[in-house]
Structure 1
Amino acid sequence: MGRKYAIRNQEGLHFVTFTIVYWLAIFIRETYRDIWYDSIIYCQKNKGLNVHAYCIMSSHVHLILSSKEDNSLSDIIRDLKSFTSRHIRKALESDSTESRREWLLWMMKRAGTKNLRNKDFQLWQQHNHPIELSTNEMLDQRLDYTHNNPVDAELVEEAH
C-alpha cells in the first residue's frame with residue numbers, strides 16, 4: 001500500500017514540515033535551535049542536502065529541500081530527524097536549568113511509547129507530508145507560505 005505523502009522523485013524540489021510531537025515549543029530555546037542548525041549544516045556539507053528556503057517556528061520547521069545527485073532525500077531526512085531527536089533529548093536530559101525539562105521529557109516519552117516505530121522516546125511527529133514542487137506556481141506558493149509563517153504568527157512584522 002502506497003502512502004499519499006511520499007518522496008518519489010529523490011532529486012526533486014520538496015516542501016516538507018517537521019513538527020514536534022504534541023506541537024511542543026522546543027525551538028523557543030537557542031540550545032535546541034543550534035542543534036537543528038548544526039545538523040542542517042552537517043547534512044549540507046556531508047550528505048548532499050540542498051536547503052532552498054526554511055522557517056523555524058517554536059514547534060515546527062518548514063523547508064524547501066532537494067538533494068544533490070545520487071543522494072536520497074528520504075534518507076537525508078530520516079538521518080536528520082534521527083540525529084536531532086537524539087541530540088535534543090541529550091540536551092534536555094542534561095540541562096538542569098530547563099524549567100520544562102521533566103514535562104517535555106515526559107511528553108516525548110509518552111509519544112514514543114504510543115508509537116510502535118519507537119522504543120521509548122519521540123521528538124518529531126512521524127510524517128513530514130512532503131510535497132514535490134513541480135511547477136513555479138507551487139514553488140511560489142510554498143515559498144510565500146514559508147517566509148510569511150512568522151509574520152502570520154505575529155512573531156515578526158515583516159518576512160525579510
Structure 2
Amino acid sequence: MLALERYLNSFGKYVIKQSRTTLSRKKKNVSKELYNSLEFKVVKTTEGFSVQFFMADYGTFIDKGVSGTKKINEYTTFDGRRVESPYKYKGKRPPMKVFDKWIIRRGIAPRDVEGRFVTRKSLQYLIANKIYTQGIQGISFFQRPLQLGLKDFVDQVGKAIKEDIINTI
C-alpha cells in the first residue's frame with residue numbers, strides 16, 4: 001500500500017497548497033491564522049485509508065460564506081454545484097470588537113466629508129452592520145481545490161493500487 005499512501009499524501013498536499021494560494025490571491029490572508037491552520041492527515045483505518053483535512057473553525061464561513069438579512073450568498077461545492085450558504089445571520093449581529101485588529105491590519109482609515117478621520121468605533125459599527133445585512137460572500141477556497149483534485153482521483157488511486165499489487169506479487 002506504499003504507492004496508494006504516497007498518492008493520498010500528494011493529494012492532501014495539493015488541496016492544501018491550492019487552498020492557501022486561493023486565500024492569498026483573494027486577499028483573505030490578513031492575519032495568516034487561517035492560512036497556517038490548514039492541514040491534512042492520511043489515516044490508516046480498518047477499511048483502508050482516509051484523508052482528513054483540518055482548518056480553523058471560522059474557515060468554513062470564509063469557504064461557504066454567510067447569508068445576511070437582506071442578501072442570500074452562494075458558494076461552489078466540491079462537485080461544482082452552486083448552492084446557498086448553510087449559514088445565515090438572523091437576530092444576532094457580529095460583534096464589533098472583532099473588527100478592531102482587522103481594521104488596523106488592513107490600514108483602513110476613512111475620512112468624513114470635512115476631512116476628519118472617522119472614529120474606529122464608528123467604522124466597526126459600519127462594517128458589522130454591512131456584514132449583518134449583506135453577509136459574507138463565500139470564496140470556495142477549499143471547495144474548489146478539492147473539486148480539482150477529485151477530477152483525477154479515481155484514476156490515480158486505481159494506478160496506485162495497481163502499482164501496489166504489482167510490487168506485492
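A short reminder: the numbers here are calculations on the coordinates, not readings from a lab. Since the structure is predicted, the reported quantities are computational estimates derived from the model, not experimental observations. Cβ atoms are built from the backbone, for glycine too; each structure is taken alone.
Annotations for the structure displayed:
- Structure with the greatest value (metric Cα Rg over 2.2 N^0.38 Å, set 1, 2): 2
- Label whose coordinates, when distance in nm of label points 7 Å out along Cα→Cβ at positions 8 and 88 is calculated, return 3.0 (choices 1, 2): 1
- If FRET efficiency 1/(1 + (r/R0)^6) of positions 32 and 112 (r between Cβ atoms, R0 = 30 Å, to 0.05) is computed and equals 0.40, the structure in 1, 2: 2
- Taking Kirkwood radius over Cα pairs in Å, for residues 96-151 alone as the criterion, the top-ranked structure out of 1, 2 is 1, with the highest value.
- Structures 1, 2, by FRET efficiency 1/(1 + (r/R0)^6) of positions 48 and 128 (r between Cβ atoms, R0 = 30 Å, to 0.05): label with the highest value: 1
- Highest-scoring label, criterion being distance in nm of label points 7 Å out along Cα→Cβ at positions 72 and 104, among 1, 2: 2
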